[in-house]
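Trainee: Listed after this line are the structures, all set down as structure tokens.
Each reported figure results from applying straightforward, stated rules to the coordinates on display, with no laboratory input. What you see is a predicted model; the values in this text were computed from it and never measured. Cβ atoms are built from the backbone, for glycine too; each structure is taken alone.
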Structure P
Amino acid sequence: MNNGFSTLGKVLSVLISIACIIFLVYMNLNDRVREQQAAEEVAAVNEDTRETEKEIAQAEAEEKAAALEEKRESDSFYQKLKDGFDVKILVVGDTIANGYGASSADATWFNLVKKSIEEQYNVGVTMDNVSILDSGAYASYARVKMEEDEDYDLTLICTGANDSEETLPVYYEALLRAIRDTFTRCSAISIQEYMESENNAKNMTIQSLSTAYNALSADVYSQMVADPTPYMQDGGYLNDAGHQLYADTVMSVIKKAVEDGTEYEVAQTAPIYTETLKFDQFLYVPADMFTRTGRQYVIETSLTGIVAIDFDVYPGDNSFDLYLDRVKSASLVLTNAIASPVEHIELIEGEVKANRRVGVIFATEEVADSFRGMCVTTTE
């Protein structure tokens, strides 16, 4: 009997021990589950925190980028340099603007300006030069109007030497208005170039118009008028020292404007010279809209206005005739003294009128091949 109780006690003891072990295992597992759940909850909270922080950082970055883009769009050319934004520059003008006389491309005044801006302000500079040899202010005006698909932060203007004192005011004002109207927020610097003129009347006109249209002036003339010989080579063109002088003068204007934080201001809308108003209207008729037969281009249209022919002038004499309704209206001869063809935009003097037909006949096939189109300012 005692043995039975003893055996039963042992069994119960074993069962109790097993139960305790199971209980302890259960509790241990339960603790681990709770710890795992707690760890998962902490991980979830941490993940949520990281996601929230990531979203906040992304929102802050987007807000900063938007503010930066807004600033870039609202900055003037000079403010962009100060703020470290890349810029885009257009150069328009005549032979000097084209870099003629420099010993290399790197020695031209406009490339010296580009290099100086890149080095001094640590920004990227895109520069397009659409200047035309031996051209006047009208050609610069037309080239700006032809750039309507582009946008620029600054236009460097170097023209006027080939214009008369009578025509310069209207064409130069038309040029300044074209820059204002063609580009979104484009500042301008007018270079008062050396023109071998004692009274400097044309440069005074340029300075007066530039002030009216919020363009800054880079006065090279006053630095050369006393003795231009150190800056000139035979033939009256700039040498490398002359190009350096132009670049230094332009850069001094840019530096001061950057230091002053010069803003972009929209220029006046009413023209100073009433004749300028008609040049607000501009149409370019490309050569492929004409019908060509040999050296002749014809377009069936009515026209009242001012026109200019865009083509290349080859070495030697180049001529063409303008016909209005099959009647010769103008004959022009242009001479190119250099060894290669150059673009030319030749303005026809006075207003032209055609009821049905406009034709252009070039003297040679070679020149006819170079015809690009006709610039038109309608006056009716």
Structure Q
Amino acid sequence: MFGPDKNKLYPNENIKTVCYIRNLPKRPNVEIGEYTYYSDNNKSPERFYDNIEHHYEFLGDKLIIGKFCAIAEGVKFIMNGANHKMDGITTYPFNVFGNGWEKVTPTIDQLPFKGDTVIGNDVWIGQNVTIMPGVKVGDGAIIATNSTVVKNVEPYTIYGGNPAKFIKKRFSDEEIELLLKLQWWNWDEEKIFNNLEKLTSKAGLDELMDKVIKEDFMNKKEIVTKENLIIVLDLLDSMEMRYWIDGGWGIDILLGQQNREHRDIDVDFDGEFTKALLDKLKEKGYEIVVDWSPSRIELYHPELGYIDIHPLIINKDGSARQADPQGGWYEFEAKWFSTAVFEGRVIPCISAEAQKLFHSGYELREVDKMDMKNLDNLISK
């Protein structure tokens, strides 16, 4: 025996306040992962669906909840059907009451639509939490009791309040990145059982990190060569979309030559092409390893290495913005989008001015310091 039966409604027959909600009767546009439970001490947990409000099948929005989530009583998932038309003088829904008022019934495309509500894996949602339409909660996140979540929550962070705000990260950036690659919730039952002590302790985390680094990632390609870069540029050019190389490779392109090794390729691109670009990269053999949509998505190819893509919303005046994982936006001025000649070809890239700005406000690594020195020399010429 390697744990409770994931196909039973009540994982522990002696505790009728907790059920695996995946095993409730299916409901359209609701997807629940294995081992995710709902706990309710005031009413039967089998009434979980009562907590999904304003969810109308004709709108097509989904509630998607991953594996091994812990959901406490009183949670409310507010879906897109709750939205009112907001571009008029009043938001009052006259059409609902008929008697002639139905003449101003809005079409579906006139109503605010935030998309699917997505809860990742291993998420803990406290009592009486309200999650608003279209919110994305990352793997391993914690939502504090009585919170109202109105914006996306990054993986392995703690949010709380009304509106819910970032409180802290649960682990270091390096640990979070490795945990997102580890994806323990996708292990088989026996492997989870054999690693329970590690999964539930800080010492276990440290041990798992060492093991992951040594066993699972030692064979991964950690350097993207100039030849790999050229292959990726050819792929991007074939899509006829606007893109710009950012990060370390972007700096070397500005300098006109490679000055150091690079772990990945950072690509800022027109977010309208997100699905098309992901499809193209997957067709090439890339797999997603970190998904912090809509801010960034990291993919890995066994021969070409890592690529980190950043969707932008591009404005008519040439400026753009990128979603901030903690809410809000990073603003890009139109003049930051530049080009440079590298290996005999003109390549779109982020300007030296923007690169300098992007590397401010945090402690620089030695390679970053070298990049900034090279950029200073370039700007001073």
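Trainee: For distance in nm of label points 7 Å out along Cα→Cβ at positions 191 and 327, which of P, Q scores largest?
Mentor: Numbers: P: 4.4; Q: 3.7.
Structure P comes out on top.
Trainee: If you rank structures P, Q by FRET efficiency 1/(1 + (r/R0)^6) of positions 103 and 303 (r between Cβ atoms, R0 = 41 Å, to 0.05), which sits at the top with the largest value? Each step should come with its number before you reach the end.
Mentor: Values: P: 0.35; Q: 0.10.
With respect to FRET efficiency 1/(1 + (r/R0)^6) of positions 103 and 303 (r between Cβ atoms, R0 = 41 Å, to 0.05), the highest-scoring structure among P, Q is P.
Trainee: Now for a different question. For Rg and Dmax of the Cα atoms in Å, for residues 223-350 alone, the calculated result is 13.9, 40, so let me know which of P, Q that is.
Mentor: Values: P: 21.5, 59; Q: 13.9, 40.
Matching structure: Q.
Trainee: Computing helix-only ellipticity at 222 nm (-39500 (n - 2.57) for each DSSP H run of 4 or more, over all residues; to 500) gives -14000 for which of P, Q?
Mentor: Details: P: -14000; Q: -6500.
Clearly, the read-out refers to P.
Trainee: Which structure, out of P, Q, was Rg and Dmax of the Cα atoms in Å, for residues 183-294 alone derived from, given a value of 18.4, 53? Before the final figure, lay out each step's value.
Mentor: On the way: P: 18.6, 58; Q: 18.4, 53.
Structure Q accounts for this read-out.
Trainee: Work out which structure the value 15 belongs to, where relative contact order in percent (Cα under 8 Å, 6 or more apart) was derived from one of P, Q. Could the numbers behind the result be given before it?
Mentor: Details: P: 15; Q: 9.
Value 15 for relative contact order in percent (Cα under 8 Å, 6 or more apart) corresponds to P out of P, Q.
Trainee: Match the computed value 76, 28, 20 of semi-axes √(5λ) of the Cα gyration tensor in Å to one of the structures P, Q, and report its label. Mind showing how you got there, number by number?
Mentor: Numbers: P: 76, 28, 20; Q: 40, 30, 18.
That value comes from structure P.
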